[in-house]
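Only the coordinates and a few stated rules stand behind these numbers; no lab work does. Being a predicted model, the structure only gives us computed values, none of them experimental. Cβ atoms are built from the backbone, for glycine too; each structure is taken alone.
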Structure I
Amino acid sequence: MKRLMSLVLVLMLMGMLLAGCGSGTDATEADTTQIAATTQAEAGEVTGIGSESAPVTVSYLCKDVDPNDEMVKAMVTEIEAGMAAQGNYIKLEILEAPAGSYKEVVPIAFRTGQITPDIIYFQGGDLAVAQEDLLVDLTSYIEKSTYIKAMMESHSTEAVKNYPYLLWLAPARVQIPVMKTDLFNGLASSAALLAEPTVDNYYAMFKEIKDKGLAKYPITTDGTLSKLDSVFNHAFGVTTTIMNIDGKYVYSNATEFEKNKLAFYAKLYKEGLLDNEYVTKQWDTMEQAFYEGDAAFIAGTAGDVVNVYNNKMVQTNGADSKLIVLPPAKGISQAYQSIDVTKESRGFAISADSKVKDAAFALLEFMASPEGRIIDKLGLKDVHYTEADGKFTLTDRFPEWWAKFWPTMNGVDVTKINGEVLTAPAMDSLKSASDYYYSDINVVLPSDLIPLKDAMDKLYTEYSTDIIRGVKDISSFDEFVTKWNAAGGDEIGKYLAEQLK
């Protein structure tokens, strides 16, 4: 029904545009060109997308990519020119995201037809959209690709096999703990932590920072536990999303391992080692606390995000404040967060209702090509880099740029680049993520079980937050498990047993 509503809205909007703007001829030419290209693609005779006189319009929506930003406008011009040089003529239209939390409002706006992009970036909420057949299965496109297929890492390949609707060419999304190097090296506890990063040695470091008044709170995070969990989950035995406990498949949230971990977090909170305002922190206020020294320790996504953290920290506090990457805590196991390959947690999708699917994927493929990688990773010529004799020299403005398509370093020939695309701490974070990689065990739930899991997750958030903040005693965890199972844990457990047998 929602898909039908979406189609009706799209048709109404198209009718209004054609009647009001008098652009029916141009639209028809573009559609005809796209249909011809699609027919050729099916026949294996692709000769290009669109034409110079009738480029195919491809609309694109992505978090934080603002159509009014002059740099974004310049990027669009470079992309269109680069694709035209390869015989693919498109007109790239950057759309503005609806107001509100991107990961919450975008899936709803897409399902209801409020927004109708050809290419859409999801940061959650896409599963329900895919289950309504509103997204393209990208399998055949990827198989026929040249550059995208070559750039995919093993976790991406597995994720696409299991869930072929989202594509995200990026390192495994791992939250890596970092601190200012000068602060870390000045601690008496730092050597012991690096030699043996146990939970006790992490606690000792946090305690030293607090006792010496080196930060208001040693640790901060962005309202959730995911960044902390990436450091401590494995040490406490929370190794996968779904665990086999005494022959029964259960979610790790409701295990004794989780209980012990939450008791540790509650201890950190009570002693003022964990930011007492962490529940209300957003990403920006979390980062501000880190840069300004109110917090000494945070975790950021390996690669690009650690790179941003390092650049901003150096800009704020000087070269001695570059970041150091820390290992995951060691205990029952040692790894950063387990990587879920049942599906990508974020990435680009193509709308099933798009009339220009081939052109949309051609854009994604171009951004994985050598020419596209220069635009995506290095930015704008003579702004973020200069070019001479086949070499690219990064300018002082390069740190302003971030990839609008594929954050991976794959496909970038660093031998031709003068300067750091990623700083040393960022590169260290990628190596660390690889060294401590661990595959998750999870299952994509059918649509009828998702409301149950949502209710269970709300229970977890409620109890975990109250336990950490001392509103509830750790003994209430047993009460939580009872409610968790009643809310859907028992019923979903039957499905897990069928899928994982």
Structure II
Amino acid sequence: MALRRIHFSLVFGLALTVSACGWVGDDGTLDMVLIGTPEDMYAKALPLPDAAQELRSATAGGLVGFDGAGQVAPALADRWIVTDDGKSYIFRMREGTWPDGAELTGESVRDALRRALRELRGTALGLDLAGISEVRAMAGRVVEIRLSSPMPDLLQLLAQPELGLIRGGKGSGLLRVERKGDIARLIPVPPERRGLPAIEGWLDNVRELEVRAFPARKAIALFNDGDVDVVLGGRIEYLPLVDTGPLSRGTVRMDRVAGLFGLRVVSDEGFLAEPSRREALAMAIDRDKLIAPFNVSGWQATTRMVAPGTPRDLGIVGERWTTMSMDQRQAEAARRVRAWRAENGDQPARLSIAIPEGPGADTVFESLRADLAAAGITAWRVRAPAKADLVLIDEEARYAGASWYLNQFNCRLKTGLCSPEADARVAESLSAPDVGSVSALLAEAEAELMAANVYIPFGVPLRWSLVRGNVEGFEPNIWGVHPLSALALVPR
């Protein structure tokens, strides 16, 4: 049996070994912006927008959470055991209370977790958690999660903001929120209010956060004007507006995340009716040229659905068209377009693409438009996904498993074209006897989806934040996870 034990207080309040002086506002707070809108920040409907995920993870602890480096860390549970067969995780809760003063017991945590799992049904994250067969309360403060098959990424899943546990409308997080209009004032919760021993001088080591949500242009302007020192949630749409020069007043921090960045096929009419013609679109796109204007080193292009290097990838599904040059690929795409036109009265091949606003999105679209034009396809841009043939998908992976990628295209989500055969393989993996069998079934599912060409991959997403150089508590990581509680620690 494997044992993981880290004292909870190390996550917040004692690990204060940094030696720098972070900027704070006149009242001692750290002012920051989440890219989005106030409605996004306070959203409750699942799946949560990025801004709401930040607020939820700060104010509602799950069994586990993330530390500043994006690693799984204790939260309500201060230790856990994984059985040898990987089908049972046993968590022991820390001593403490819920915000209403009720004792933190196995029964109360079990009930809150079951409720969170029910609320996630019908979402992609709910599909990721489908391998949980039972949640049991054991003696005292112990909860057991039983699985239908091994889930090596379960802890990563349980650390997601949506799994922050709520009781009586409130969570037991490291920070509590006071809403003042569109401003969220996040206040560190003293250890004794969380049922933990008091720490002498604790208040001297933490600070409040004043968090607002604005669209990217406004957020960048506030940062450039010196009004805020942290901006979280940047995507490719507004990357060109970020000042990366040597005289910049701030620092751009890039997260090397994995995930999906490409076009979801939502129409199966006309030119898109056949998988081979959908494949022609994927063949025609020059992925390196698409990202070159952003001058981002280390970006990884792919023609696969599951990101290269994903753990437990058996290598059965590889990159496509590796023996063809870009010119040859576009020539083959053009041949398929001409064949379709000849069969359809010389009807032009025209496709609408839904891409968000922003100068970076403009650059992406122009590159796509030129590549598709070289293959004989006319592309135009629409704002509403409901009116599009193709929709840009730009999502970072929640965990390092192939099932995350595959579940984004599950037919039950009704988000675009899908493959019932792929869904069946993923469903079979939930009862597979071991990790090797799970990996084999997921590889088959990826192969089914790739053959159906329901997704046109470009590569990994781009994620950026703005963090002034003298602010501590921010660390780029592969998940793009930046807990607000880490920024609430006063640097020394």
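Output the label of whichever structure in I, II has the greatest value of distance in nm of label points 7 Å out along Cα→Cβ at positions 314 and 346.
Numbers: I: 2.3; II: 5.0.
That would be structure II.
The greatest value of relative contact order in percent (Cα under 8 Å, 6 or more apart) among structures I, II is that of II.
Work out which structure the value -8000 belongs to, where helix-only ellipticity at 222 nm (-39500 (n - 2.57) for each DSSP H run of 4 or more, over all residues; to 500) was derived from one of I, II. It was calculated from structure II. Given 0.05 as the derived value for FRET efficiency 1/(1 + (r/R0)^6) of positions 194 and 274 (r between Cβ atoms, R0 = 35 Å, to 0.05), which of the supplied structures I, II does it correspond to? Structure II accounts for this read-out.
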